[in-house]
1. Out of I, II, III, which structure matches 40 when percent of Cα pairs over 19 Å apart is calculated?
2. Of structures I, II, III, which gives -11500 when helix-only ellipticity at 222 nm (-39500 (n - 2.57) for each DSSP H run of 4 or more, over all residues; to 500) is computed from the coordinates?
3. From I, II, III, which structure was mean count of other Cβ atoms within 10 Å over residues 48-55 = 23.5 calculated on?
Structure I
Amino acid sequence: MPPKKQKPKNLVILLVDVGHNSKDFDQVKACAFNIYKGKLFKEKSLDEIGLIVIGSEESENSSNFPYISVAIHLAPASWSNLKAIHNLEQSSVSGDLVQGLAVATDLLEQHSA
């Protein structure tokens, strides 16, 4: 009997704007929380999920863009990361969405290589 093919994993990156211009911050945070929670409770999931925060006070990304942080690197969902999403707070700065997308693209390319 031939070996079963392993399902390909999905790579998901959530981009969350926590900047001071984010009008619906609580709804955005709740949406990200629920998406992440769904990945956590999905049995036998091969999916990996990450989080990029736009408008963060810190700048932690490989492109050195200001106010953008890779808060959760691509990995299977975990309780500690779900808690980190729950603890997100709105900041007093704003970041650039296009730069956030560039960081997400870089993260996907690095992870897929």
Structure II
Amino acid sequence: MMARDEAARGFDGGVGHARVDLTSVPLAGEQLVVPLTLSVGELTVVVPVDAAVEARFSAGVGTVRWELDGETRMQDAIGASGMTFRDDATVEAGEADLVLDVSAGVGEVRIIEESTP
């Protein structure tokens, strides 16, 4: 994804493996909320290293992996909702630049960071 409006429309995946790269999306200005949905499979979301990121999860059955700020947090989920992860920049600033609103049925969701191209 390259544009804010495209990212704001989000990603709705059915079954399989998907990678959503948000490293090129401009984050200056208002907070950007990106809805991400995957029914069954694996979803990897790539965020910029320098972004303040918050992720809100609801999941049927699966695992959430948060790999930001040099640490990995993992949470197994069965019928979970309301799980929230925040990176260090979000905690320090009090608000995220980028909010991921993730809904997964069955599978694994990974949030990772990479440098902006």
Structure III
Amino acid sequence: MAIVRKKLREWVENLMKTETAEFANRSKPPELDADNLYCLEASVILFQIVNEQVELACGCNRGRIVYDVVGECHAVDVPPGLLDYIIALGNDQLRSVEYTETVLQRVCDAVNRSY
């Protein structure tokens, strides 16, 4: 389990360093997903890492190993308060979509009445 713990921490740290550097440098636009929307690859890669570790553990046919691997994947260190700010960012983005739709509808209604 110590190796799994060490590798998970290493992979997550490398992933975060890469993602942070790409955001700070912004030398290229974010990736586009299948719907042609901007997305960040870090979440996809993180879930791939977790999924691979869980699949390997399940292949051992030993419940305790699966339990320990899932626990380690869940226990990746997050700085205090970061999760709250990430949730706030997501909520703010959802609220921005709602406000944008409201403004757009108001402008469309005003244009339709005037022209």
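Coordinate-derived values only; no laboratory data. Small disclaimer: the values here were computed from a predicted structure and weren't measured. Cβ atoms are built from the backbone, for glycine too; each structure is taken alone.
1. Details: I: 46; II: 40; III: 65.
It must be structure II, since only it matches.
2. Details: I: -11500; II: -2500; III: -26500.
Considering all the candidates, the number was obtained from I.
3. Working: I: 23.5; II: 19.9; III: 14.1.
Only one of I, II, III returns 23.5 for mean count of other Cβ atoms within 10 Å over residues 48-55, namely I.
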